Structure I
Amino acid sequence: MTVQERHLLICGPEPAADWQCLQTLLATESVVGLCRPEEEPLLRAALRPGWRHQGRRAERLCHGETRPVLSTGAKAAVVVGSGGSKGQRRWCLQPLDHLRRAAQALVGWPAGLRPRSGDRTLPLSLAGLANPLPLHHVSGLMPPLRSQALGIPHRFLSRCQWRETEQRPSLRGWGLVLVPSQLQWLMGEPGGMDWLQQTACCWVGGAPLTPALRQQARRSGLNLSPCYGSTETSAMVTALDPRQFLAGVAGCGLPLSHVALRTAPVRGSPDVLEIRTPVLTPGFLVDGRLLPLPLENGWWRTADSARLGIHGLQVSGRLDGAINSGGEMVFPEVIEASFSGLDGLEAVLVVGVEDVHWGRRLVGLYRGTVSVAALKKAVSRRPPAERPKQWLHCPQLAPNAQGKWERRRWQAWVERNCPCGL
């Protein structure tokens with residue numbers, strides 16, 4: 001009987017060492033789950049591994065599962081977490097072949113774009129790829145694979161190497177991957193902007209860029225490439241040419257060579273984005289077994305409302321995060337964009353709580369010294385259903401480590417702090 005070892009790799013403070021361990025395990029055609037220490041019980045239950053690795057220690061577990069996960073036989077694969085921003089952690093299986101094919105799609109990017117001069121743009125030439133993201137996140141897992149495909153060096157950056165001015169390495173001509181919260185932090189810190197200006201391309205994904213952050217980055221001449229992707233799609237599937245970003249183009253760019261996109265109508269909601277690509281995950285691991293990804297003729301329906309234009313993809317917001325307020329479907333991300341540039345506003349989030357009159361009543365959370373009057377004025381011209389009915393000051397308001405907003409968490413915070421239902 002064919003067997004396939006399952007390994008659990010607990011990611012620590014040295015991602016380069018974890019990467020070496022991962023490569024060794026994948027060379028044996030094993031399935032390797034990646035997680036941070038606090039998520040070990042969840043991943044262990046989903047993966048049912050035979051081995052546990054932490055640092056340089058390997059421990060044999062008593063009842064590890066060895067049946068092949070895929071019916072196609074024993075092939076190397078990784079398992080990484082997905083869906084944390086929705087409050088429901090899922091464990092996504094990605095064969096190594098999928099990840100390598102997705103990495104190869106960046107070779108020659110961007111291609112086929114014509115600037116106003118009429119000359120074809122040339123692919124970006126990078127001296128290397130710098131990566132401050134954790135290995136257990138798909139956006140941190142892909143850069144070393146992309147560097148292999150591009151034939152350039154890769155460097156993991158520890159927390160102190162991107163947060164402390166004196167420890168930041170030179171990135172002149174390099175590519176860099178960030179989430180929006182890291183970008184925003186660097187742009188506000190001494191020396192951070194100078195460091196970012198060295199890069200030939202800075203891919204930013206995992207969460208939307210606020211209009212204020214985009215505007216500030218353009219004014220500073222940062223070579224940003226807003227991109228879109230997910231764990232289910234082996235990371236990025238679209239990326240905007242940084243030259244187009246600097247020219248004022250909005251959105252997340254055109255699909256990469258291995259991806260097809262379309263939008264489909266949804267009754268009672270805006271159009272939803274659908275994706276077809278050969279690197280879609282086969283499914284999610286639940287109690288050691290594979291739960292297949294639901295597809296319709298090869299197309300995967302996301303939870304994102306979007307439209308496709310001449311410059312590519314523009315995402316409006318998540319349909320599973322949309323709020324029915326006063327009979328209108330509203331996207332909190334769109335409302336939140338109205339507050340960009342307000343003096344004294346450090347963070348803002350709009351959530352919906354149950355209300356007898358509105359169905360879902362909008363409540364705004366904010367951090368900073370901005371006045372409530374200024375917040376109300378910023379949305380005064382929006383439809384009534386899109387104006388928060390109450391504002392709560394929340395000094396601890398912040399996205400998670402991946403730069404995503406855990407909206408259910410903050411909705412629960414509102415319900416705890418306003419038990420009377422507002």
Structure II
Amino acid sequence: MWLMRGIFLPKVAGAWLKRRMKRWFAGWMLLGVCAQAEVAVPPDAEEEAYPAIERFVEVLEAVRKRHPEVDRLAYERLVNHALEGMLGSLDPHSSFIHPEMAAFMKANPEVDPEVKSLGLTLGLREDGPHIAAVAPHGAAAEAGVLPGSSLLALNGLETKGAVFSDLLESLRQAPGVKTKMRLKSPAEPKPVEVELVHRLVAEKSVAEAVMRDAEKGVGYLRLSQFGSGCAAEVEVALDELEDAGMKSLLLDLRGNGGGDLHETVKILGLFVPPSTVVVTTRGREGETEEPLKTPERQRRKRDYPISVLIDRGSASASELTAGALQDLKRATVVGEQSYGKGSVQNIIPMGGGTALRLTIATYHTPSGRTPNRVGITPDVVVEIDDTQREMLEKRWRLDRLPPEEKKVVEGWVDPVIETALR
């Protein structure tokens with residue numbers, strides 16, 4: 001067996017590193033033997049682990065020996081950045097949390113590092129603030145901002161030495177406000193300047209509920225997010241539309257990035273029979289939790305036709321809603337292929353004051369499929385170009401537009417809605 005050959009690391013590795021590696025391998029083997037009967041591991045675990053770890057140490061020591069910038073070669077820094085790259089290679093939602101950021105999160109649990117109006121999440125590491133994550137189809141993503149980029153300056157002011165919470169506060173601006181950043185991406189030799197325009201962040205889950213065609217009894221409800229208490233919001237809106245004569249519904253989930261899973265299940269319970277399985281969670285060993293079912297009681301039966309509208313920005317809870325209604329033959333899905341976020345993440349504390357945000361399972365619709373990485377395919381595909389998408393986003397913030405621009409947007413015909421109405 002390969003472990004019996006002993007640990008032969010490069011001579012440049014210090015004795016302390018050899019001792020720590022031996023302890024790591026011993027612990028790893030013990031855990032592997034104990035868990036072998038219960039937990040599936042990659043088939044190459046035992047045959048590939050030693051040469052892979054040895055290669056990592058060789059590279060680590062070669063970098064420390066030859067790279068000219070000695071102040072950047074501490075073991076702590078090199079290993080943490082290597083772990084950042086490893087987690088980032090798994091999927092878009094797993095990430096390594098540096099000790100500086102982990103300490104901030106622990107001391108400030110109420111502070112959200114996500115800046116939704118720009119579609120990015122700010123992080124902190126030993127060299128200062130950086131872009132920890134970029135949301136799909138947000139302002140940052142469309143400007144080509146890459147995760148892992150260092151934030152060197154914000155609106156002309158250097159960020160070195162700045163208080164992290166102050167940086168977050170300065171990034172929270174009203175829609176239409178411009179923010180300038182100087183970023184240094186690992187993939188680029190020089191820093192670049194980008195200017196991002198803040199977008200509208202919905203304050204309510206139900207952004208709009210109106211009769212789209214009173215004569216035909218078509219109601220329209222746009223759900224911008226699956227926020228806390230949104231199921232009750234949706235139910236009230238449906239009651240009002242039904243009282244106004246609604247006989248069919250357009251449920252618009254375009255641009256909805258998801259939210260509370262339990263609220264999602266309650267909303268599905270408004271449209272499908274009580275105690276219907278709508279979501280399952282599967283980890284490495286299959287289902288890890290009880291299937292989620294709609295509530296046991298339903299106040300009002302709603303069996304009218306439904307069209308669910310989705311686009312490339314519909315993610316997570318939006319995809320589970322569209323997918324469940326599609327699987328159960330309860331709705332027709334219209335629009336673009338959705339984003340493809342159907343996974344579960346946990347924050348896992350690690351040694352050295354670090355942590356992992358790690359994907360541990362995937363969500364599945366009633367038929368057993370997962371939207372993760374693939375999205376939901378509409379029954380009726382309607383692609384829209386960049387100009388139409390810009391008009392759609394303006395339509396969502398109509399009350400904030402200048403009078404002349406507002407008039408133009410009001411005259412725009414939404415191709416997805418028009419298709420759903422046919």
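FYI, it's all coordinate maths here, none of it is from the lab. Since the structure is predicted, the reported quantities are computational estimates derived from the model, not experimental observations. Cβ atoms are built from the backbone, for glycine too; each structure is taken alone.
I have 1.00 for Cα Rg over 2.2 N^0.38 Å, calculated from one of the structures I, II. Which structure is it?
Values: I: 1.00; II: 1.15.
Going through each structure in turn, the value belongs to I.
Assign the value 7.1, calculated as mean projected area of the Cα convex hull in nm², for residues 184-271 alone, to the correct structure from I, II. Before the final figure, lay out the partial values.
Numbers: I: 7.1; II: 8.4.
Label of the source structure: I.
Tell me which of I, II gives 17.2 when you compute Kirkwood radius over Cα pairs in Å, for residues 200-391 alone. Let's see the in-between values first.
Details: I: 18.4; II: 17.2.
Traced to structure II.
Thinking of I, II, which structure, once distance in nm of label points 7 Å out along Cα→Cβ at positions 264 and 296 is computed, gives back 2.5? Mind showing how you got there, number by number?
Details: I: 0.3; II: 2.5.
Considering all the candidates, the number was obtained from II.
Match the computed value -6500 of helix-only ellipticity at 222 nm (-39500 (n - 2.57) for each DSSP H run of 4 or more, over all residues; to 500) to one of the structures I, II, and report its label. Write out the running numbers ahead of the final one.
Values: I: -6500; II: -10000.
Value -6500 for helix-only ellipticity at 222 nm (-39500 (n - 2.57) for each DSSP H run of 4 or more, over all residues; to 500) corresponds to I out of I, II.
Given a value of 28, 21, 18 for semi-axes √(5λ) of the Cα gyration tensor in Å, for residues 96-319 alone, point me to the structure among I, II it was derived from. Present the calculation step by step, with values, prior to reporting the outcome.
Details: I: 28, 21, 18; II: 40, 21, 14.
The value was obtained from structure I.
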